[in-house]
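So, here's a batch of structures to check.
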Structure P
Amino acid sequence: MKERYPRLEINLSALSHNVREVVNACAEQGVSLTGVIKGVTGIPEVTKVFADGGVDIIGSSRLEQLRDAKDHGIEKPLMLLRIPMLSEIQEVVSLCTYSLNSEMAVLEALNLEATKQAKVHSVVLMVDLGDLREGFWDKDELVEAALKVENEMDSLYLAGIGTNVGCYGSVLPTVDKLEELVALANIIETKIERKLDIVSGGATSSLMRIIDKNVPKGINSLRVGEAILLARDLWLFYDYNVDNLRKDVFTLQAEVIESKVKPSHPQGEIGVDAFGKKPVYIDRGMRKRALIAIGKVDYGDPSELFPKDAGIEIIGASSDHTILDIEDYDGELKPGDILEFDINYASLVYLTNCKNVRIVFCED
């Protein structure tokens, strides 16, 4: 049977290289790694590369992805990265070694369920240091929760504390910001009279501290996905040199279904598009254009696809079509031709969640 498109090609050799590079860089500074698989929808083949590459824990915000990891023989401890819903407590305890928490009601439910299952469940208490997503904002409340877990909840183990920066409020993981987390860990450790296993200083953006070699003493864990999967954010947004990481783990392949010369501006009275938006169209005269058989329902935002061939410009998309300007493309495109695109984190999440996109694997 002829190959079907669109396809997302995953280079497992490139992925393995990135896992080991990040694991080793963190280990040199005493930092362990939770490999985050949610960006690739927990594809088991990818999870296995993470596990084989030396991450200490496999993490995701989705229980079904962690279940897939376990069902495919992944033996690493599993961490739920989103605060547990009360409706999923039973599965959290049965499946996960760790969960991130910020609500006393959830901690109480976890303790009760762990008692029922005759297990001890490990929790990491999240601290909001200003990014304004999850975590205790009142630091006295944080310490009180830590003491309750330590002294009153026999089926929970206080594994540590952590924070999230950069995901909602765009707060940077500066040295000062991470030192705030270490100071809170020190307070808790003094009160419980033991060291915490985990002081988790954030996600991919916190690798800036690894690269600059100024991770505050006491930060001993990070939760990293994007830098391993795509290695784009640190150099694109923060101008960090990550030339040691490969950028070719994922390649989107899509098939041309039409190639014609057409006006560059719609003809007629303008309303809204299929998504209720009113885009701005630029009149550039008659131009060579091509359609490929993939659209917004597959990848989200067309601005987050990057043609590998010079002279190809993405000018828009509908649900199932992406419209390309190919006036400056050196060659002819015809139906059946395959074009390749690089992607970013947002488009990766969509593509790996889309049943219409075929996942294929390759190695160098």
Structure Q
Amino acid sequence: MTSVHHLQARGIRVALDADQGQLALFEVARGTRRIAPFARVPWADGDDPTRLPPDAPPHLHRMSGDFFCAPFCTDDVEGGPFHGWTANAAWTMLSHQTLLDGVEARFRLSYPVAGAVVEKVWRLRDDHPFLYQRHEFHGGTRAVPVAHHAMVDLRTGGRLAFSPRLWAESPGRALEPGRSLLAYPARSTDLAAFPGLQGPVDLTRLPIGRRHEDFVMLVDDPAQTLGWATALRPAMGDVALLIKRVAQLPQTMLWMSNGGRDAAPWCGQHVGVLGIEDACALAGEGWAAAITPNRLTAQGIATALDLTASPVVAVASVIGALPTEAVDPLHLVAEARQVRLSDGTMAPFDAAWLD
């Protein structure tokens, strides 16, 4: 039986699938609107036990919303499951407290990661359209690549915007050879003209094509303090928002999953999903590659968190959503107590969470 913990504050409600650390529900209320832009795999609520192969990692069973990966991608150091125990093992609630302006809950992972005890903190504030998240590593014996794995439902199309990035690059090989539209490997400083197999591809306007699976890594400009991404859904009248501290999560992975995987459990039915995965990692190259000298660390860009740097190493992030009538990509300004979008929309925001 699935273990689900619900949290609610004025104007927002979320739920944690504690079996695997998944954001199972995210909904912002604004007037009569209910905004829920994050995706859930189509088989998550099915009753076919044969849909998933026996060797499928647990996180695939009900993959939804957002989840924290430690390590991000392959665990070729400790031999754990793909995306780490943080996305594949149970979390136990330690506390759930009502605050003057919202609610906060703390959870503990049932497995150690790199010798560390991992705790998850979720906070909701009244009238804030955001889920404030923090993951704390208590102790730890080595560095580990990490990422949030947010998934936005873009079946009706989307327009993307990002804080300044130095470049975008695709890995050495495609996720699904023969089912990709981008060139591998490739690199571009222009997100609107990334090298594709049939000419430049605009990565800011989705979908980029039909029945494909593609992946790129965006590298943040380290001159920025806060990094952000917006995924506008014009047909739905809303926008998904992701905000991070660049020094903690200096990359963003874009996973474009649009019916390009035929094997179970995907069965060609996972369509219109964009993973916006804020990370401190080396693309999809795994734990071992991320903690050894590489092309990014040679430029002073971290690809793993050093868990030995402090008794407690914490990673904070913020995800949210707002209604909007915009049709053009939305830029974001994060101030101490509010965010402002380029269409004039404003919302309360706690920038101190990311300190």
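What follows is calculated from the coordinates using simple rules that are stated; it is not laboratory data. On a predicted model such as this, the values are computed, not experimentally measured, just so you know. Cβ atoms are built from the backbone, for glycine too; each structure is taken alone.
If log10 I(q)/I(0) by the Debye sum over Cα atoms at q = 0.18, 0.29 Å⁻¹, for residues 262-309 alone comes out at -0.81, -1.24 when worked out from the coordinates, which of P, Q was used?
P
Tell me which of P, Q gives 175 when you compute volume of the Cα convex hull per residue in Å³, for residues 110-221 alone.
Label of the originating structure: Q.
FRET efficiency 1/(1 + (r/R0)^6) of positions 78 and 102 (r between Cβ atoms, R0 = 30 Å, to 0.05) computed as 0.25: which structure among P, Q?
The correct label is Q.
Determine which structure produced the value -500 for helix-only ellipticity at 222 nm (-39500 (n - 2.57) for each DSSP H run of 4 or more, over all residues; to 500), calculated from the coordinates; the candidates are P, Q.
Structure Q accounts for this read-out.
P, Q: which one has Cα Rg over 2.2 N^0.38 Å, as calculated, at 1.13?
That value comes from structure P.
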